[in-house]
Structure I
Amino acid sequence: MYVEVKNYSKVIKGIAVLKDINVRFEQGIVYGLQGKNGSGKTMLMRAICGLIRPTEGSVIIDGKVLGKDMSFPESIGVLIENPSFLANCTGYENLEILASIQKKIGKEEIEETLRAVGLEPSDKRKYKKYSLGMKQKLGIAAAVMEHPDIIILDEPINAIDEEGVGLVEDILENERKRGAVIIIACHDKEEMERLADEIICIEDGKIAEKK
């Protein structure tokens, strides 16, 4: 499993938000995207997800061209910006609804994932009553619960307490060992260095350097 972003540029309303991006992501590695707000981190994540189409270039996943051979990646878990769920459903109910789409997992896996992020499966509170940290944890749970080939997490530790950060680290380590391609963005430099095996710096829509 690999993801290759090849000669990728994206122009939106006359503004180049991504400029000739060339980068390859391999399985079993946690990649960290580092850069200021507006640098292009989230746009690159959107490009890999198929949520935007290139002005030039392509995204290739295991030899298949995104937007040509497939509309979206076949196995991907995503958390970009703020998670959004059904307000009047519990955390478990929300994940159950999502899991029913592909029918890859059942009750046991959903409960296991909720516990892994620090949420209680039997909690009867509706999503609208969740704190910001709980909402973020549910977003991470939704992204990883089906153990997809590609995992993309934008600011995964945002609003999460210290204990929760440790749980996220454990999840990423387990998914890395399983062989997923993992791409994260994090504004906290120290946390990024702890979470990521390889850091890719983005400036003004371009790859600046790798660490």
Structure II
Amino acid sequence: MTANDKLVLALPNGRILAEVMPLLNRAGIVAEREFDDPATRQLRFTTNHPNLDIVRTRSFDVATFVAFGAAQLGVAGNDVLMEFNYDEIYAPLDLGVGRCRISVAEPADLAGSDDPQSWSHVRVATKYPKITRRHFAARGVQAECIKLNGAIELAPALGLCRRIVDLVSTGATLKANGLVEIERIAEVTSRLIVNRAAMKTRHNLVAPWIERIAGVANAA
């Protein structure tokens, strides 16, 4: 079997990877030894199944790889799915890991006197411009989004904007930067995602993995 014949499972780096790997291990998927080596520059890894490889990438890129068929399976937060809304992606299973939320936050000294319901226009730093615009448009607020890919909590302190929209888990990072949540947009968990075309053309290979992972996730 060549590399092109194998199924590819795309996984996000970081906290979600640490949470999802025990689940995948219980489903019988074990990556090669180099997968756990923090010094490795390798991005694609074999597993104990000859027809399945794992790739590691940024969370946003997982959805892109799956949508365009470079990976047939993946794990992505529904924040990513909400932002990109790819028609090519089927998300059959909530894995129940990577729990967090998408929230609006602002400086604590502003929050005490602020009324979000009175806004007609808001400038926001975020890596989720589509989610942010939809959220505010639903109540008639025009959102001017400044796209950042990291260090979003710095934006108010540096005068870039007064408010941000970002993922929040414990709230510790917000607190450390003098920010507080003022609105919650959506709850986030990680989902098993599948390329729709692969689900049709390689159903005999893809479907058993969905069933196996679902059995483990539902038993958790």
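Could you figure out which one of I, II the value 3.4 for distance in nm of label points 7 Å out along Cα→Cβ at positions 133 and 181 was computed from?
On the way: I: 3.4; II: 2.6.
This value belongs to structure I.
Given 37, 18, 15 as the derived value for semi-axes √(5λ) of the Cα gyration tensor in Å, which of the supplied structures I, II does it correspond to? It would help to have the intermediate numbers written out before the result.
Values: I: 29, 19, 16; II: 37, 18, 15.
It was calculated from structure II.
Computing mean count of other Cβ atoms within 10 Å over residues 5-12 gives 16.8 for which of I, II?
Traced to structure I.
Among the shown structures I, II, from which was the value 0.55 of FRET efficiency 1/(1 + (r/R0)^6) of positions 53 and 197 (r between Cβ atoms, R0 = 30 Å, to 0.05) calculated?
Working: I: 0.55; II: 0.95.
Structure of origin is I.
Taking relative contact order in percent (Cα under 8 Å, 6 or more apart) as the quantity of interest, name the structure among I, II where it is greatest.
Values: I: 31; II: 27.
Largest one: structure I.
Values quoted throughout were computed directly from the atomic coordinates according to the rules given, and no laboratory measurement underlies them. None of these values were measured; they are calculated from a predicted model. Cβ atoms are built from the backbone, for glycine too; each structure is taken alone.
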